[in-house]
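The structures considered in this document are given below.
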Structure 1
Amino acid sequence: MYINGQDQMIKEQIISRGIQDSWVIKAVSEVPRELFVPNELKSLAYEDSPLPIGYKQTISQPFIVAFMTESAGLDQNSRVLEIGTGCGYQAAILSKLCKEVYSIEVLKPLGEEAAIRLKKLGYKNIHLRIGDGYKGWPENSPFDAIIVTAAPEDVPQALIDQLKEGGRLIIPVGTFVQELIRITRIKDKIKKENLMPVRFVPMVKEPIVE
């Protein structure tokens with residue numbers, strides 16, 4: 001049931017909606033989404049919608065995950081920072097495409113659950129930490145790409161600073177009205193592109209340990 005659902009998801013939600021990068025499509029097809037959602041929601045794992053994963057957080061709809069991944073312009077040598085580990089689904093897909101994935105989760109219980117899940121599933125190139133995503137992961141910067149899975153009111157300067165030359169930041173920005181944007185670092189300047197209107201949970205500023 002899940003396998004057929006995943007095949008249908010790839011055809012109807014990924015390819016038919018314009019995702020063209022064959023490596024992104026392959027990565028999404030290799031990560032079973034039902035393993036990253038609560039047991040009671042597994043029957044909905046391949047629906048075209050976000051799903052709750054606890055702690056007032058969600059797993060993004062499959063198309064958005066694929067679109068953000070494709071927009072980051074990754075390859076097998078990329079080192080990527082993800083802000084907002086959540087259940088670990090986006091990190092798992094990134095791990096299929098990249099050399100190293102660094103992922104930060106502000107909610108300790110959610111981050112710990114994701115760490116256990118990803119280890120159990122055998123992902124070895126994902127490095128997790130609990131912390132404030134606004135600060136990034138400076139000791140492991142610069143990154144080829146940074147993907148943010150929650151929406152701040154403004155783009156954190158620390159994340160721009162942690163991009164390497166030519167690096168891309170994919171981030172939803174705004175409160176009630178949000179826009180997914182791509183920021184590319186070009187020498188001492190940045191190039192900003194509006195990609196699409198979106199709706200993400202707010203980006204929390206301080207680590208929550210309970």
Structure 2
Amino acid sequence: METPIHKSTHRRSRTDGEATRSRIIDAAGQVFAERGYRDATSKEICARAGTNLAAVNYHFGSREGLYLAVVGEVMHHLLELDYLRQVAGSDNSAEEKLSELIEGLVHSLIEERSWHTRVWAREILTPSPLLPQITSHETMPRVEIVLPIITELTGLPADDPDRLYGLLGLISPCLMLILVDPDQPTPIQPIYSRPADEIADRIKRFVFAGLRSLAALPNDR
């Protein structure tokens with residue numbers, strides 16, 4: 001039987017380990033956001049995290065494992081799976097479900113502006129060799145939750161390719177908010193100074209109009 005001293009030591013050890021793991025992920029996220037997967041070095045990550053390579057290997061197994069953990073944190077930050085499942089499983093209408101998802105994502109993108117979005121932007125623009133794993137483990141589980149909501153809203157059957165066009169219309173405006181640097185002089189830069197609620201409202205109008213248009217297409221095409 002463990003003594004209280006042993007239990008306290010084990011709890012402290014777990015807490016210290018979790019803190020180290022979190023610190024490494026945060027430092028790695030910053031470095032990957034600044035330099036991208038290919039140019040980020042374990043040396044710089046360790047320096048920022050105040051740890052050593054042995055700690056990185058202990059917690060993540062490798063640099064690749066660390067990157068996957070960082071991207072997992074990115075996806076958790078932007079669209080957490082349990083939150084998605086909760087919204088999708090609610091008694092709200094399909095439009096209310098998509099509305100809630102868009103609002104949550106837009107607020108996260110506009111108000112926080114953390115390294116998470118920059119890591120994801122780099123992965124989209126210059127994919128790492130780990131993209132197939134990221135797609136399988138992070139992207140597709142979220143798509144599989146959202147697609148039935150689009151089906152419910154449009155009435156399009158699961159084998160109708162227009163359902164994927166609906167997904168494209170949903171993703172595109174949010175993707176632009178991720179990819180465009182709000183500090184750079186681009187045509188849409190002024191949007192980033194607008195209230196997040198306003199931006200979400202305009203995106204919802206765009207998305208729902210597109211989905212209704214798809215739903216209204218003739219069935220004999």
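Values quoted throughout were computed directly from the atomic coordinates according to the rules given, and no laboratory measurement underlies them. Because the structure is a prediction, the values reported are computed rather than measured. Cβ atoms are built from the backbone, for glycine too; each structure is taken alone.
Computed over structures 1, 2, distance in nm of label points 7 Å out along Cα→Cβ at positions 64 and 96 reaches its largest value in 2. With mean projected area of the Cα convex hull in nm², for residues 80-159 alone coming out at 4.8, pick the structure among 1, 2 it was computed from. Going through each structure in turn, the value belongs to 1. Between structures 1, 2, the greatest calculated value of distance in nm of label points 7 Å out along Cα→Cβ at positions 48 and 136 is seen in 1.
Looking at Kirkwood radius over Cα pairs in Å for structures 1, 2, the greatest value goes to 2.
With helix-only ellipticity at 222 nm (-39500 (n - 2.57) for each DSSP H run of 4 or more, over all residues; to 500) coming out at -24000, pick the structure among 1, 2 it was computed from. Computed on structure 2. So if we calculate distance in nm of label points 7 Å out along Cα→Cβ at positions 16 and 168 for every structure here (1, 2), which label has the highest result? The structure with the largest value is 2. Assign the value 16, calculated as relative contact order in percent (Cα under 8 Å, 6 or more apart), to the correct structure from 1, 2. Structure of origin is 1. If you line up 1, 2 by mean count of other Cβ atoms within 10 Å over residues 24-31, the top spot, with the largest value, goes to 2.
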